[in-house]
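FYI, it's all coordinate maths here, none of it is from the lab. In this text, all values refer to a predicted model and were calculated from it rather than measured experimentally. Cβ atoms are built from the backbone, for glycine too; each structure is taken alone.
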Structure I
Amino acid sequence: MRIGIDLGGTKIEGIVLDESGKTLARRRLPSPQGNYRATLDAIADVVLGLERETGGRCSVGIGIPGALSPATGRIKNANSTWIIGEALDRDLAERLGRPIRLENDANCFALSEAVDGAGAGAGSLFGVILGTGVGGGLVVDGRLIGGRNAVSGEWGHNTLPWPDEAERQGPRCYCGKRGCIETFLSGPGLARDHQSASGQAWPAERIVASAAQGDSGCGATLARYEDRLSRALASVINLLDPEVIVLGGGLSGIARLYVALPRLLPAYVFGGEAETAVLPPRHGDSSGVRGAAWLWRTDELEAAVLPPDRSQGS
C-alpha cells in the first residue's frame with residue numbers, strides 16, 4: 001500500500017492507495033501555519049493514523065507547494081513559507097523511520113493523471129495547474145522529469161509569448177519579474193484583466209458564470225484568456241511536444257477551454273498543426289495527493305518501508 005500526503009497552505013490531506021489505485025482511507029488536518037515542527041508532527045499523525053486504519057506499513061510520498069533544492073537538499077520556492085530552508089524529507093524520514101519521496105504538488109498532479117488519470121497510457125504528458133498560481137509537471141514514460149534545478153514544468157514563470165502592445169510590459173509577478181504567464185493565466189490574473197477592461201472587481205468564478213449566461217464583457221475577458229492560454233501552451237508544445245496536456249486547478253473547470261484550445265493552438269504551434277490532446281483531469285482535486293502516493297513505483301515498495309539506512313543499502 002502507498003500513502004500520499006498533500007501539504008497545502010491550509011490543510012494536510014493523506015490517502016492510502018492499494019495497488020489498483022483504489023482509495024482505502026483518507027484523513028485531513030489543518031496545516032499548522034508558520035510552525036515547522038508542528039507541521040512535522042501533523043504529517044506524522046496523518047501517516048500513522050492511516051496505517052492504524054488500514055493495518056499495514058506503507059510507503060510515503062509527499063506533495064508540497066515548492067521544491068527540494070538539488071544544491072542544498074532543502075525546500076525552496078514554497079508558498080508555505082515556514083518550510084523554506086528546511087530538510088523536510090530527511091526530518092520526516094527520521095520521524096517516521098523510513099525513506100520519504102517528496103515532489104512539487106504540480107508534479108504530483110501530472111504523475112497522477114499519467115498513471116491512471118486522463119493521460120493514462122500516453123508516452124508523455126504535461127500537467128498544467130491553473131489556479132491561484134500557474135505551474136506544471138512533465139511525465140515521460142511514466143516517470144517524472146524533475147530537472148537539474150528542480151524547476152521542470154515551471155512554465156508559469158516564463159514570459160507570455162507573442163505579447164501585443166498592451167501586454168508587453170505585463171503585471172509584476174511575485175517572483176520579481178514582469179509579464180510572467182502566471183500574472184495573466186492565474187485566477188487572480190483573470191480577475192485583474194477583467195477589472196482593467198470593465199471596471200468590475202469580480203472573482204474568476206463570477207466572470208466564468210456570467211460569461212456562460214451571455215454577459216458580453218465577461219465573454220470578451222474569457223476570449224482574451226483563451227488566446228493567451230493558447231499562446232502559452234503552444235510554447236510548451238514547441239519545446240516538448242507532449243502527447244497529452246491535462247489541465248488542473250480551479251480554472252480547468254471552464255468547459256469552453258476544451259473547445260477553444262484545439263481551434264486556437266494551430267495558429268501558434270510551429271508548422272500550423274496541433275494534434276495534442278488537451279483534456280480535463282480525471283481525478284480533479286484528488287490528483288495531487290494521489291500523485292504523491294504514486295511517487296514510489298511497485299518495484300520500490302519493499303525498500304520504501306524499511307528504515308532509511310537499510311533501504312539505502314538494498
Structure II
Amino acid sequence: MNLRDLKYLVALADHKHFGRAAAACFISQPTLSTQIKKLEDELGISLVERAPRRIMLTPAGRDAAERARRIVADVEEMKEAARRSRNPEAGTVRLGIFPTLGPYLLPHVVPQVRTRFPDLELLLVEEKTEVILRQLREGRLDAGVLALPLHDEQLHVEGLFEEPFVLAVPESHPLAFESKPLTMQDLSNESLLLLEDGHCLRDQALDVCHMAGAGEKSGFRATSLETLRQMVAANVGITLLPALAVKPPVAPPQHMHLVTFRDPQPSRRIAMVWRRSSAMAEFLSRLALVFRELPPGLLDTRNLQATAPTPFVQARR
C-alpha cells in the first residue's frame with residue numbers, strides 16, 4: 001500500500017466513476033482499475049461494487065476512503081509545513097468563498113494580496129457554504145471566507161468585517177421615495193425576493209425578515225444575486241442586497257433604487273476560517289489581516305443615500 005493508491009481511492013470516492021477518477025489522477029482507466037484491485041487484494045476486502053454504468057463504494061470502501069482522505073490530507077499538510085518553514089509567504093493557498101461575496105469582495109483584496117505576498121499562489125474556489133465546509137474538513141481547501149455563525153469546533157474563526165445590507169426596490173415602489181434611512185419596522189408586511197435553498201444569503205435575509213415582520217415573496221426563488229437584481233429592476237419585487245454588491249466596480253443599478261437602513265443596520269459578519277490543526281495557521285492569520293484591510297468607506301452605505309426619484313406615485317411619508 002502506498003500514498004498513490006490511497007489518492008486513487010479518494011478520487012474514486014469523489015467521482016464515483018472510473019473514467020472521471022482516472023482523468024483526475026492523470027492516469028488511464030485500466031491503470032486505476034488495476035491499482036484499486038491490488039488495494040482490495042492487499043486489504044482482503046471489496047472496496048467497490050462494480051456495475052456496467054456506475055460504481056458504488058461498499059461500506060468498507062467508504063470507511064477506507066475516509067481514512068485514506070485523512071492520511072492524504074495529513075501528508076499534504078506535512079509537505080506544506082516544510083515548504084512554509086523554508087519560505088513562510090510562498091506556496092499555494094486554496095481558499096473557498098461563497099458566491100454572494102466572492103465577485104464583490106475579491107476585486108478589493110486580491111491586488112493587495114499579490115502585493116503583500118508576491119510569491120503566493122492563491123487558488124480561489126467559489127462554492128456554497130456547505131460545500132466549502134465539507135472541503136475544509138476533508139483537507140481539499142486550506143481556508144474559507146464565510147458568513148457567521150458557524151458551528152464547528154474544529155475550525156478557527158478569524159473575524160474580518162461586518163457587511164451591511166441595503167434594500168433594493170423598483171423605481172416606482174413607495175419605499176423608493178423615503179427621504180430618510182429605513183427602520184426595520186418599515187419592512188413589516190413586505191414580501192421579499194430571496195435566493196434558493198443552499199445560499200447563506202437566503203438564511204441571512206430570512207433572519208432579517210423574521211426580525212422585521214416581513215415575509216418571502218412566493219412563487220420565485222433566484223439562483224444568483226444578479227438574478228435578484230434583475231427581478232427588482234423588472235418590478236417583480238424588492239430584496240436585500242449586501243453592501244459590497246452595490247459598490248464599484250459593480251455598475252450602478254438601472255431601474256432600481258437603493259434604500260439604506262438607520263443604525264443598527266441589518267448586516268452579516270464575515271470571517272476567514274481554517275482547521276485548528278492546519279500547519280498554515282500562522283500564515284493564514286497574516287493573510288486574514290490583508291482581507292480585513294478594506295479600502296476606507298467601502299462598507300459605508302451612507303453614500304448610497306441618493307436623491308429620491310421624482311414622485312409619480314404617492315409617497316408613504
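Per-structure values
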| read-out | value |
| --- | --- |
| When FRET efficiency 1/(1 + (r/R0)^6) of positions 152 and 272 (r between Cβ atoms, R0 = 25 Å, to 0.05) is computed for each of I, II, the largest belongs to | II |
| Value -0.60, -0.90, calculated as log10 I(q)/I(0) by the Debye sum over Cα atoms at q = 0.09, 0.12 Å⁻¹, assigned to which of I, II | II |
| Distance in nm of label points 7 Å out along Cα→Cβ at positions 112 and 208 from the coordinates reads 2.4; which among I, II | II |
| For 19.4 (mean count of other Cβ atoms within 10 Å over residues 168-175, calculated) the corresponding structure among I, II | II |
